[in-house]
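Colleague: Multiple structures follow.
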Structure I
Amino acid sequence: MIPSQNLNFKNRFIDLGPEFYEEKQPDPVTDPYLVDYSPSAGQLIDLPKEGGENFLANFSGNQPMEGAQPLAMAYSGHQFGSYNATLGDGRGILLGEVLNKENISWDVHLKGAGPTRFARGFDGRATLQSSIREHLGSEALNGLGIPTTRSLAVIGIRELIYRQKPELAAILVRVADCHIRFGSFEFFHYTKQPKNVERLADFAIEHYHSDICNEPDRYRIFFRRILTLTAKLISKWQSVGFVHGVMNTDNMTITGTTFDYGPYGFMDGFNTRYTPNSSDTHGRYAYQQQSEIGLWNLNKLAETMTPLVGADELQEEIKQYQPVFNKFYREEMGRKLGLSILDSEFIELTQEMFQLLQSQQLDYSNFFRDLANYTSAIDCSNELRSWLDRYLKLCERESISHNERKKKMDAVNPKYILRNHLVQRALEKALKEADFSEVTRLRVLLENPFEDRPELFEKYNIDADFYSQDTPQEFLGRQTSCSA
C-alpha cells in the first residue's frame, strides 16, 4: 500500500488533446471532513485501509497530487429523448488515471470539485445529500455483483450551496474503469468532427478492447461489445429490481457499468411502472422501459459510428440486442429461481410469477428470499399456491435437494437491499445531526447483502430483522428529484 499522494498516475485520456477536455484544477475547499470511506474501493488504486496520509487534502482538491493531470471531459447527450449539446463535466474533474499494482487502470474522478467551462453558469458543486445517495448506491450495486462505478469516499465541505434551498455541499470521489460515455461520441458527431469520433473509437479500442486493434472490422466488433455489455448490465438491473432513473446517453458508458447515480431506486412492491425519478412524469425510464431505452441509446451511439461501420452493418448488430438481452435476462431469472433448465415451461412459469407479483403487490426482493425456503404448501392465496406447486415440479425435475437449491438461491437473491426508508434514515441523521454512522452502517451491510455476518453486525450495531424487513407503507414507491 502507498500514500495517496504517491499514486501511480499513468494518464492516457489527456493525450487525445484539448478538443476532448478542459484542463482544470479542482477548486480549493474550506475545512474538508470525511463523511465515509470505502476501503474496498480504495484497494482498487492501492490505497491503505483508511485512505492514507493527506487523504482529505489530496481528494478534496486542496493539495494537488504528483502525477495527476486534472481535466473536465467534453460530451453531450440525449436527455429524456432530446439532444442537449451543452453538457460536459460542469462539476466533475477527472484527476487522472491510476495504474495499480495489478496493472489495471482506474479513473479517479471528483464530483462537485468546482465549476469548469462546461458548468453553464452553475456553481460546480454537489450536495451532501446527492453525494451520499451515489456513494451508497454504487457500493450497494457492487455488493450485488453488478458492474458499477465505485465510490471511494464522500468528503464534506463546510460551505452552503443553493438549490431549491440552501444545502450542505460535498465532493464524491469516484473510481471507475472508464468515463467515456455514449454522449462523448455524440459530442463530436453533432459538431461535425468525424475525425475525432474515429480518434475516440481508436482510443477506446486500444485501451479497453486491445485484442481487436488489428481486426479490419474492429469498429463493428467494438460496437457489438458495447451492445452486449449494455444488454448484460440492464438484465442485471432488472433481475434485482434496480431502476436507474436517468438513462440519458451521457449516463451510459462504453464499458457497460452503472454510471452517474441520480434518483435511482430499488423496487419495493412489484410495480413495472415504478420510476424513482419525480421529474420523469411520463415514465420514460421506468422499470419496464429500461431494456427498450438501452436499445434506444444504442441506436444513438450507432448513428455516431455509421461512417466507421456502415448503416446496414450497424442495423444488423442492433437486431441482435433483444435476443442477447433476453438470453441474459432468462439466465438471471434462472439463477434467482434456482433453476437451470430454461425451456418453455420455465418461461411460462416466470411470466405467471410476474403477474402474481404485480397483482398481489409482493415485495420483489423478499419474495425470492422467501421462495428459497419453500418446500410445501403455505398459507397463501389459491393463485399463489397453484404457482408454487408448479414451481416445485420444475425444481423436482432438476434433481437437486432443497438445501442445494436454497444455497444457490441465497447466493444470488439479496437479503438486504438499499431500500428507500433506509437511505432516508441515513440522510436525516447526516443532514440534521452530522451523524454519518448510518451511512457507514449501510455501506458495510451492503458490501455483502446475501448473508448475515454476526461479528461484523455486532461491531456496527446492525439489526438483521430491521434491515431486511419489507419497506414500510409510507415509503413505497418513493421518488426523488434530479437535484436531490
Structure II
Amino acid sequence: MNLILNFWFILIAVFVLGFSIFIHELGHFIAARKRGLIADRFSIGFGPRLFGWHYKGTDFRVSLLPLGGYVSLPQLADMGRVEGAQDGSSEPLPPISYADKMIVSVMGVVFNCLLALLISLILWGVGREVINSTEVGHVAQQIVNSENQIVPGPAFTAGLQTGDTITEIDGQKIHDWMQFQSALVTGTGRTDDGRPMLQLGILRDNNPLELKIYPALVSRESIRYIGIEPASDDGAAPIITLLEENMPALGAGLKVGDRLMELDGEAIISGGFLKTYLSRHGDRSIDVTVDRNGQRLTLPVQPRIKTENNETTARFGFAYSFPYKTERIHYSPIAQIKRFVATIGRTFYALVNRDSDVKMRNMSGPVGIVHGLTHMARSGLMEILWFTAFININLGLINLLPVPVLDGGHMLFATISKIIGRPLPRRFIESLQAAFVMLLLGFMLYVSFFDLERVGLDTGLIKDPEPVAAEPAHLAQP
C-alpha cells in the first residue's frame, strides 16, 4: 500500500511540475499566434523528440531531457540546434517588431503569474494551516552539526528560553515561523573571524530583549540552525506518520497516529532527543510508550542494527512529526504573492552574497522540485497548491533574468537591437545561446547530484554516520 501511495504522490508531483512548464510555454505560444509569429515546435523538455503530434503547423512534443520546455519561435530567436531541430537550415522569415518580441517573450511569465494568482485566490478562500506564531517551544541543549559532531545548541548557549517570542532577525521584523526559518537560513551576518552570527530580537514576559547568536551549520546541506523548534500544540507529543514494512516498529505493534510519549520512561521532547537516544541505546530493546486514542501503551521495540561501509546505525522504522500550533490563515492573493517574491528575493541575495551560507548546491533542479512536490502531496491538497503557486512565481522571476536562453535574455537582445538600430549578428546570438544552454545543462546536472543525495537520505537509501562528540575546541563558548 505504501508503495502504491508513494508512486501516486510522485505522479502528482511530476504532473504539477509539467503543468507549470506547460502554462509558461502556453503563454508564449498564444501570444506568438496572436501576433502572427511562426511557432513550429511546442516542447516539454529539450533535445530529441520522444513522442507528440502535429497540429496547424506546430509540432507538439515531449522531448528527452526533462529540464524545462520551450516554444520554437525562429523569428524571435533561432535555437534549433539546441532545442532539438532536425536540421539547422531555415528559409528567410518575415521580420517582427520590437513590440512583438517583448510581448511574446514576457507572456510566459505573465501566464505563470496568472496561474499563481488563481491558486492564491483558492487559498484565500479556503485558507491554509500555518505556524502563525514565533513562540519558542523547545531549545536544544545539544545539536548535531554538518560535520556530524554533537555540539552545544547555539540558542541555548545564547540564553534563549522556551516561551520566548521572536520578533526580528538582524533588524528584519518576523511574523511567523516560516518567515523566521527563511531569514535564518539566508542570513548574511558574520563575525570578524568568519563565524555565522545574527542579532535576535525577542519578547520575554512582554519585555524586549536582544540576543547575539552564533548559528551552527547542520545537515549535509550546511545550512544555518540555532537549535529551536516552534511551540507545540499544548505540549503535544510527536505523532507517527509512517511505518516502514518489515521493520521493528511495525512488528512491535506501533500504528500510524500513535503519539510518542516516552522512551524507557524518559519524555520525548524533541526529534533530536529521539535520534540521540536511539544512537546510544539501539543495541537493546527499548520500551516505547505511546498514546493511542487516549490510552497509554508501552511496547518493547528491538531496533534493527545495520552495518554499511563500516558504519553501524540503529532504526525503529517509523517517521514522525510534531504537531505544532497552527492557525488557518487566509492571506489575500496580493499578500501571498508578495511573500513569495520576498522569499525568492532573500534567496537570490543570499546566493550572491559571500557572507551567506547558501550555495549553488542548495538549489534544486527538476529532481529536487519533484521531491518537494511529493512531500507536499503527502501533506494535503492545500499544501501542494501553495507550493505550485510558489513554483510558478519562482519560474516567472527566473525567466525574467537577462540571461541568454531565458525570456529575459530574448528581451535584452531585442532591446539592444532596438537601441543600436540593427539586429545583432545571428551567429553571435546562436553561439551565445548554445554556450548558455551548456552552462544550464551543467548546472542542472550539478544540482541534480545533490537532489539525488537528498532523496536517498529521505528514503533511507543513504545513511548519515552516527554523531560523535566534538573536540573541546569546538565546544568553546563564543
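Colleague: Tell me which of I, II gives 15 when you compute relative contact order in percent (Cα under 8 Å, 6 or more apart).
Modeller: On the way: I: 15; II: 18.
Working through the options, I get structure I.
Colleague: Comparing I, II, where is FRET efficiency 1/(1 + (r/R0)^6) of positions 125 and 261 (r between Cβ atoms, R0 = 35 Å, to 0.05) highest? All intermediate terms of the calculation are to be shown ahead of the outcome.
Modeller: On the way: I: 1.00; II: 0.40.
Comparing I, II, the top value of FRET efficiency 1/(1 + (r/R0)^6) of positions 125 and 261 (r between Cβ atoms, R0 = 35 Å, to 0.05) belongs to I.
Colleague: If you don't mind, another one. Compare FRET efficiency 1/(1 + (r/R0)^6) of positions 285 and 429 (r between Cβ atoms, R0 = 25 Å, to 0.05) across structures I, II and report the one with the greatest value.
Modeller: Across I, II, FRET efficiency 1/(1 + (r/R0)^6) of positions 285 and 429 (r between Cβ atoms, R0 = 25 Å, to 0.05) peaks for I.
Colleague: Further question: Of the structures labelled I, II, one was used to calculate distance in nm of label points 7 Å out along Cα→Cβ at positions 29 and 61, giving 1.4. Name it.
Modeller: Of the structures listed, the value fits II.
Colleague: When FRET efficiency 1/(1 + (r/R0)^6) of positions 141 and 381 (r between Cβ atoms, R0 = 35 Å, to 0.05) is computed for each of I, II, which one produces 0.35?
Modeller: Source structure for this number: II.
Colleague: Which one of I, II has FRET efficiency 1/(1 + (r/R0)^6) of positions 317 and 349 (r between Cβ atoms, R0 = 30 Å, to 0.05), as calculated from the coordinates, equal to 0.15?
Modeller: The read-out was computed on structure II.
Colleague: Determine which structure produced the value 0.80 for FRET efficiency 1/(1 + (r/R0)^6) of positions 173 and 301 (r between Cβ atoms, R0 = 35 Å, to 0.05), calculated from the coordinates; the candidates are I, II.
Modeller: The correct label is I.
Colleague: Of the structures labelled I, II, which one yields 37, 29, 21 when semi-axes √(5λ) of the Cα gyration tensor in Å is computed from its coordinates?
Modeller: Of the options listed, only I reproduces it.
Colleague: Something else about it: Check the numbers for mean count of other Cβ atoms within 10 Å over residues 133-140 across I, II and tell me which is largest.
Modeller: Working: I: 25.5; II: 20.5.
Top value of mean count of other Cβ atoms within 10 Å over residues 133-140, among I, II, belongs to structure I.
Bear in mind these aren't lab numbers, they're just calculated from the coordinates by the rules spelled out. Note that the coordinates shown come from a computational prediction; the quantities given were computed from them, not determined experimentally. Cβ atoms are built from the backbone, for glycine too; each structure is taken alone.
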